[in-house]
1. A value of 0.50 was derived for FRET efficiency 1/(1 + (r/R0)^6) of positions 25 and 193 (r between Cβ atoms, R0 = 30 Å, to 0.05); which structure in P, Q was it taken from?
2. Can you spot which of P, Q the value -9000 was calculated from, given it is helix-only ellipticity at 222 nm (-39500 (n - 2.57) for each DSSP H run of 4 or more, over all residues; to 500)?
3. Suppose P(r) over Cα pairs in 5 Å bins from 0, in percent, for residues 9-120 alone works out to 2, 10, 14, 14, 13, 14, 14, 12, 7, 2, 0; of P, Q, which structure was it derived from?
4. Can you tell which of P, Q yields 15.2 when mean count of other Cβ atoms within 10 Å over residues 1-8 is derived from it?
5. Of the structures P, Q, report the one carrying the highest value of distance in nm of label points 7 Å out along Cα→Cβ at positions 113 and 137.
6. Check the numbers for distance in nm of label points 7 Å out along Cα→Cβ at positions 17 and 41 across P, Q and tell me which is largest.
7. Assuming 0.30 is FRET efficiency 1/(1 + (r/R0)^6) of positions 185 and 209 (r between Cβ atoms, R0 = 25 Å, to 0.05) as calculated from a single structure, say which of P, Q it is.
8. Upon calculation of Cα Rg over 2.2 N^0.38 Å from the atomic coordinates, which of the structures P, Q produces 1.08?
Structure P
Amino acid sequence: MLEIKNLAVGYGHLQVVHDVSFIVSGGEVVALLGGNGAGKTTTLRAVMGILPPWGGEVFFAGRPIHHFNTPAIVSLGLSYVPEGKSVFPKMTVLENLELAVNSVEAKSLKSKTLEEVFDLFPPLREGRKQEQLAGTLSGGEQRMLVVARGLMARPRLLLLDEPSLGLAPKLVRDLFATIRKIHQQGVSIFLVEQNVHLSLQLASRGYVLEHGRLVLEGKARELIEVDHIKQAYLGI
């Protein structure tokens, strides 16, 4: 579904990602692991056209997209959930969700999709929550809203960037249970996440970045047993 070949990208004169290649097949959850500054978010931004690649190629469903802008990439079926509380704070919950409805298919299925995301994230449905300004939500509710907004475009592939960042342990567990449900509903997922242990329990495969270079890849159940992964990212 997603194929990256020899990707190079950076900021200004600083190269951050060097010659990175990986694939995400249809129906998979794939984790991208690495410490702070490893180039994980930069990689996602390049895939989504937010950062122009310096070199290499990006393909989605066999189609080259590395010269496409972000709206064109989203229209093909990719959706990006950025890290942090990336809501539009002065817009309501419902307005934040409707903002992501941009394709003909998504518009025709808006009511159905709203019901689906409210089923996944019941706190966003409660009371007058839909009319509440997004900036007044709790931190956990804002993370729910950001993921829910990503689903409103009815993506084939969902790119999640540190979805559990800053959440309490119980909220992290609840969020990962919801991500599992999203995958079970037929959405492929490319996951960048600080909680390596939960990521590898959810993913089928994983890649490890260090200083912008791919240093390890394999099946999730095998990576979790690698001493290097344990020491560097699990604290074991």
Structure Q
Amino acid sequence: MTITDTPVGDLVVEQPLRARLFEQLGIDYCCGGRQSLGDACSERGLDPATVAVMLDGQDSGAGLVGSDWSRASLAELCDHIVQVHHAYLARELPRLSYLLEKCERAHGDERPELRRTRAVFEQLRRELEEHMTAEETDLFPACLRAEAGEPLGAAQRSTLEQLKAEHAETRALLEALSHSTSGYDMSRAMCKTHRATLAALADLERDLHEHIHEENNILFPRTLDATA
């Protein structure tokens, strides 16, 4: 299999720092992780051969090391997701709600898109908070039992598939946020608070891409393999 035939999620599992280039190019390696590099490039109007050369150049970068969660145990991976990604969301979601409300109150009359941005974000926040609860109370304990040799039950398999579907919904809401902010365009910031809000939303998107990738392309497949 050539690199252009390889699923983009697998390319990031193999070399985690490839996610940086995919972020820059707008290639979906989390929810669209099963798409081949060639198809992903075609969707974005990119030349696959050029992107392959860019990946090769990045792979050969001296001293660059990314976290390789494909080699961690399921217990370590679940703990990482909770302690890093879930903890980040627990801090950032309330803070972003406050910042967006403040921006809308100050500039909503001049910029109606601020109301749309806040509405989309609040939907995203509600869904993420419910999603994290389901993972921590149901799915992650089942992942640990699977690693110990206990097969996933039908209910846990259904939960896993539901959470994966919710990841696609998260991706769609992130795209709506990006659209309503013109790609988190700092030149359109109305004040320091608005600028901080746009920067925080861009950081949220990057973290969620990494978070979803670690679940869709590493945790979920390995959990299913453990009980196959």
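1. Working: P: 0.95; Q: 0.50.
Value 0.50 for FRET efficiency 1/(1 + (r/R0)^6) of positions 25 and 193 (r between Cβ atoms, R0 = 30 Å, to 0.05) corresponds to Q out of P, Q.
2. On the way: P: -9000; Q: -21000.
Computed on structure P.
3. Working: P: 2, 9, 17, 19, 20, 15, 11, 6, 1, 0; Q: 2, 10, 14, 14, 13, 14, 14, 12, 7, 2, 0.
Structure of origin is Q.
4. Values: P: 18.5; Q: 15.2.
It must be structure Q, since only it matches.
5. Details: P: 1.6; Q: 3.8.
Ranking P, Q on distance in nm of label points 7 Å out along Cα→Cβ at positions 113 and 137, first place is Q.
6. Values: P: 1.4; Q: 2.1.
Largest one: structure Q.
7. Answer by label: P.
8. Working: P: 0.99; Q: 1.08.
Answer by label: Q.
Coordinate-derived values only; no laboratory data. It should be emphasised that the depicted structure is a prediction, and the values quoted were computed from it without experimental measurement. Cβ atoms are built from the backbone, for glycine too; each structure is taken alone.
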